[in-house]
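I've put the structures underneath this note.
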Structure I
Amino acid sequence: MKLFEKTLKSETKFEGKIITVKHDDVELENGSTAKREIVCHNGGVCAAVLTENDEILLVRQFRYPYKEVLLELPAGKLEKGEDPFEAVMREQEEETGTTGKNYVFLGDLYPTPGYCGEIIRIWACRVDSTCSQNLDEDEFLEVERIPLKKAVQMVLNNEIPDSKTQVGILKAAFLAESGKL
């Protein structure tokens, strides 16, 4: 059982629209027990969308938990059982008013592995065409085009605190510089 924890008991404490909170009893590798609090989330997707001029499309929106406006990659929640690639294309179109081409999967991001099971799946692509934005009724955001090199500098200067956005920008920049995107 090295580096493994066995669930002995799991109790749901809260079930909401976006998350479920559980309180589990676990057996550790040395046979002792501990308690774990887990936030269950269906996961999410995001896209590093690049224009033909190597600008990245970011969205500026208010994030309630922090009470501040953040600059982020276009992203969204997965519905239970939803295909992540279909979701990322949907979110890109809804939030940026663009469709993509030449999608490259950049990997999975575990934003808070100490207590949350959320996995964010990240893609990069080039803009293929433009269309109308189709935001959710409770969603308000502004799309910004930022030169990719400037976005990298913003990440390195701690001007973009969102983890999925940092990872997506840096990986997309590496692929763009190496001619793979």
Structure II
Amino acid sequence: MRLDHKLILGLINENATVLDLGCGDGTLLKLLEHKNIHGQGIEINSDLVKKCLNKGIPVLQDDIDQGFSGYKSGSFDFVILNKTLQATHKPLLVMQEALRVGTKVLVSFPNFGYLVVRSQLFFGGKMPKSHDLPFEWYNTPNIHLVTIKDFRLFCKNNNFKILQSLFYNENTVLPSLGANLFSPYALFVLSN
């Protein structure tokens, strides 16, 4: 199991209601089933929506950049944006809507302040690539490159309360000290 999935599983309570934004093929929602959650996904890619449906995952094909007007405030215990926020066109709107419909919002993203990413840009003079960021600059879904420092400031400026933060690589949870430089990924738990 991927470490980000394992961390998210550990943060979500049994019997919770969950909305997974940019749910991909539904893998995370499928993993959450053993916790008896009541989950639903939203995914824009029709091929991934079909994969969700084939797994029995309730999913809507929609564009989260348009907001979630079909959902009442406080509809979910948890809203998940697992490596999704940086791929949205309107991250502020998406976060405001996620916090409107969810009691807690879990946001994970690749940290573009990570030392390896910085080094590739500095020494190579080209946009960085890695295992989790295999794209070229012109075809990357990551349109809003964000660092841990950027995200903390974004939360502060918009009065989003950070309840918890975790930093990790592919295999290990890392210390928070120096995370902006030494952690390739971040996971934040937010509320209003």
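Quick note: the coordinates plus some simple rules give every number you see, no bench work behind them. As the structure is a prediction and not an experimental result, all values here were calculated from the model. Cβ atoms are built from the backbone, for glycine too; each structure is taken alone.
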Have a look at I, II and say which one yields 13.5 for mean count of other Cβ atoms within 10 Å over residues 9-16, as calculated. II
Can you say which of I, II returns -8500 when helix-only ellipticity at 222 nm (-39500 (n - 2.57) for each DSSP H run of 4 or more, over all residues; to 500) is computed? II
When distance in nm of label points 7 Å out along Cα→Cβ at positions 105 and 137 is calculated for structures I, II, the one with the largest value is I
One of I, II was used to calculate Cα extents along the principal axes in Å, yielding 57, 38, 31; that structure is I
If relative contact order in percent (Cα under 8 Å, 6 or more apart) is computed and equals 19, the structure in I, II: II
Given 3.6 for mean projected area of the Cα convex hull in nm², for residues 81-120 alone, calculated: source structure among I, II: I
